[in-house]
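> Just below sit the structures, each encoded as structure tokens.
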Structure I
Amino acid sequence: MPRTRYQGVFPVVPTTFREDGTLDLASQKRCVDFMIAAGSTGLCILANFSEQFLLSDEEREVLTRTLLEHVAGRVPVIVTTTHFSTEVCAARSRRAQEQGAAMVMVMPPYHGATLRVGEAGIHEFYARLSDRIAIPIMIQDAPVAGTSLPAPFLARMAQEIEHVAYFKIETAGAASKLRELIRLGGEAIEGPWDGEEGITLLPDLEAGATGAMTGGGFPDGIRQILDPWQQGDREAAAQAYYRWLPLINFENRQGGILTAKALMKAGGIIDCEAPRHPFPAMNAAVREGLLATAKRLDPLVLRYA
């Protein structure tokens, strides 16, 4: 039986904290409800835009269980399980599958600025992970890992490793890399996806991307681009992209990780937009510019509550 092929808008769920830095699960649930109401095809949790690098293992477990139970199958959920250790990553991924994850997203093993693994080790890392689970693996090809993942290598892993089938491409020249990945990998590439907050979404769609993993603040805006594209109306998709590009650009180049929470706090969805120390809070002038840009587009996030 062919398995489900996931495509569409799968934004990253931000992690909500109280002012004292503890998890705010009530706000977290409202955040997820909004993101589904705003048209998210699916969700991704515990990614870098979820501030996963500020969470303890115990908090990861609480968030995975709480969010998957709260979503309750309304949309598929991707759980990020990245870790340098093959065994830890595999155990995290197995647990996510048991709790109901539709897919796991994993960066190649890295640590700090200098600890990297060569292609043979990366291949074995993903192969061992695949042997431990029965759901798709998305390889996150992101600059933060500092690891070169050429398209021929990614395509070979898709063809040789059973569950490696999805690719979130966030590197420079993403559209060209997606084209090459699709050409080399053929049917083994179930999900060539756009990343990086949608800043390259239109050229990535032109290259063959079938999914987009963006920030979580305005899925309704990203849907206005992706839906007409999937329906064959490229001009409507382009016009929507040009309309939403100022806000996409603001997230990608100014607000960054905290953009979705700033929008959700302004809209009354969550109680606190603060990150955890030592991650810096959003500059007040940047926040003002973000909200001014968003108000011109009237996204659901500012009126959902």
Structure II
Amino acid sequence: MSVNGEAEQTDEPGWEVDPDDDWALAVVATVGRQLRLRREASGLRVGEFAVAVGYGEDLVYKIESGKRIPRPDFLDTADKVLGAGGLVAAMKEDVKKVRYPKKVRDLAQLEARAVELQLYDPLHIHGLLQTPEYSRALLSMRRPTYSTEEVERFIAARVARKSIFERDPAPDLSFVLEEWTLRRPLGGRTVLRGQLDHLLEAGQLRNVELQVMPTERDEHAGVDGGIEVLKFEDGSAIGRSPAVANGRPVSDLRQLRILELRYGIIRAQALTPRESTAFIEQLLGET
């Protein structure tokens, strides 16, 4: 394949640096500078290096100047071409942390420390439970519209957050899902079927409890909006809800008690986990 073909293939949306993310800018600039210094020390011109790694020359310039986040496979190949002995490839860990939007990154760091999560989203299937296809359909419908780059960044971030399901020891995860979010075929019936299948798989995990809030309930403690409560090993916690502190994260015990009280009532009003599994299976059969 030609160099131009490689450039078109690899210079894809979603790898730009957020100009408002100072830490990401610093990390990517440092990585780019290290790559340039090693390339120059190896006596390779940009064009020669681009051919060797199979990327377009323009993309190499962007990476070295800190304007583009390098993909992991680029760093792996560059390490071999430059004979860096793993030092260039090791920068993948630094780059991985800035690949995602700052607000998503901050949330993922909190989730990574939590030992218990209580999550209720009245509008959508929670992001931790979304399939990539469902996420893409949902993000593509937002108004004002997200750019293609933003959509891909958010999808990649949500996929990365799912590492929480693989932690050992695993945190306790409790989700309450609204029935109507399980019925609306965002992205089409095929996407919805895949999403419902994924929910059934997640619900089988020992540390995960899924509950469905039926639309027909005439009492609902979640009318004030979504709820997130994250508890940590040291006994501290942080919560968030549109109805408390204007949606800002709170750690005040009184405000946390309000959130936990509401969440507890919502769980009591919803179907049990076993009933919810049967309900989702029924929906899947109807979809």
Structure III
Amino acid sequence: MTNRISGILTPHITPVDSQGRVDEDRLCEYIDWLIDHGVDGLYPNGSTGEFVRFTPEERRRIIRVVVDHTAGRVPILAGAAEANVKETIAACDAYGEMGVRAVAIVAPFYYRLSAEGVYAYFKEIADTVSVDVTLYNIPMFASPIDLPTIVRLAEECPRVIGIKDSSGDLPLMMRMIAAIRPSRDDFTFLTGWDAALAPMLIAGADGGTNASSGVVPELTRDIHRAVKDKNIDEAMRLQYQLLPLFDAMIGLGEFPEGFRAGARSRGWNLGPGRVPVTAEQREAINAAQRQIDDLVDGYLGRA
């Protein structure tokens, strides 16, 4: 029996109040709603949670609030990336002590590292921390983690127990599974690209960390369950239902503004985020809001 992380873990938005402070009460209410609507786990301090826009102290407080309020109802995969390896290790150990299931660490960002540099970064972390680590491959924002490096880390580092891949590269997912699973049956494969959720699951991924699950948790859950039940036709039908909504939210710009708009479609005002927008951008957001509202209403049968 493996102990892989599975299902849909929500990389949720971090609510802020009118003063731009973390809104802890709204965060707890939103967590309850997500769990009540069927998510399998939570992923605070991810890209959707805008982790780079909060201070290290705020990031730790966010994890503390999520862990304490969740109280073991679902596992927590905590984003733990900081600006350098020393601070990342400290965050990993702090989150492990709080009780998270594992941490997710994005490859170094801003400075583009070579494959060997990416390997050295993760090896240092994996050999030092006291909590399980999932690699986070998101080449649109950070140094890519290539296949040989992923395989090397899986072979050499018992603490590296999985990867969250947000590249959307289905052949890469298949190659990772083919290379690693025969020797590491405990290794978790998660997709972060909602547009390919069902195909990734069909190919053998264990689950997803999908921003859309913060808007339509029922739909992403049902896609995962359909694949698990080997009902592939139903999984693909649902995937084609998810696709236009995801495209509308990801295409809005100023990520994750589209997913914040999606949350509003479900009755959740999670605040303005921490990126200023112009009047023209606000007009575009309002126009997109109407499209996203219509897509959500259509899914919920409210249209």
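> Comparing mean count of other Cβ atoms within 10 Å over residues 56-63 across I, II, III, which structure shows the greatest value?
Biggest value here belongs to II.
> Name the one structure among I, II, III that FRET efficiency 1/(1 + (r/R0)^6) of positions 80 and 168 (r between Cβ atoms, R0 = 25 Å, to 0.05) of 0.60 was derived from.
III
> Thinking only about distance in nm of label points 7 Å out along Cα→Cβ at positions 96 and 184, which of I, II, III has the largest value?
II
Read-outs: derived from the displayed coordinates by stated rules, not from any lab. Source: prediction; values computed, not measured. Cβ atoms are built from the backbone, for glycine too; each structure is taken alone.
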